[in-house]
Structure I
């Protein structure tokens, strides 16, 4: 059985991080799925989904690390092509990817104690992000 749901998150951009764990776990419970997988996907090329401890210090560390990998203040070919100044956000999103699959057993997400599912918006403006949740199994 496959169940799909969309949720919407208002973001600020510039490495804005949102905890999706409760929404994903709630959806798994709603479906009654006992064993299978939960997929979390953000359409678009300037946001990503990953897992991390949702703690202010480590979130700051992650954003600072991404700034070192793909700094905002250097030229990007994308910016020359489109003039929108968000080349850095595309590169950051490519590092982390738009989708994540989490195993489900006995009706619960199999996450570590300090592991949460997060949406990261890297764009250079506020957005309303669509996040697709899909669970598969029995």
Structure II
């Protein structure tokens, strides 16, 4: 069993920006030299999240709409009173989806569904550079 660590850095626009990381993660898996195991993806920061979806425009819009319904930007958050940065909603949204994913792989390929992609959603209220750590465990 081996553990190999890599990372992906992406620039985001914030405000619910959704990025497909599948290609970058697949490239990192190819470079790992491992054929079977699992990959842990983790985004550093408390206002972004990782999940899987079918990466298509309608669903990307639907996710933003659903998050706004669940955690509206327009209401008061105690975090905003503490720091004055207006991103309390960003922290809550990110915490609901979570910062990490575990994806199995075999024969050097992620075991994703046909319409399933690995995505990052940046919930913050400003653009950022995001770092995603990918740690492969396998043979």
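No value in this document is a laboratory result; all are computed from the given coordinates. If you're wondering where the values come from, they're calculated on a predicted model, not measured in any experiment. Cβ atoms are built from the backbone, for glycine too; each structure is taken alone.
Comparing distance in nm of label points 7 Å out along Cα→Cβ at positions 36 and 68 across structures I, II, which is largest?
II
So distance in nm of label points 7 Å out along Cα→Cβ at positions 108 and 124, computed for just one structure, reads 3.6; which one of I, II is that?
Only structure II yields this read-out.
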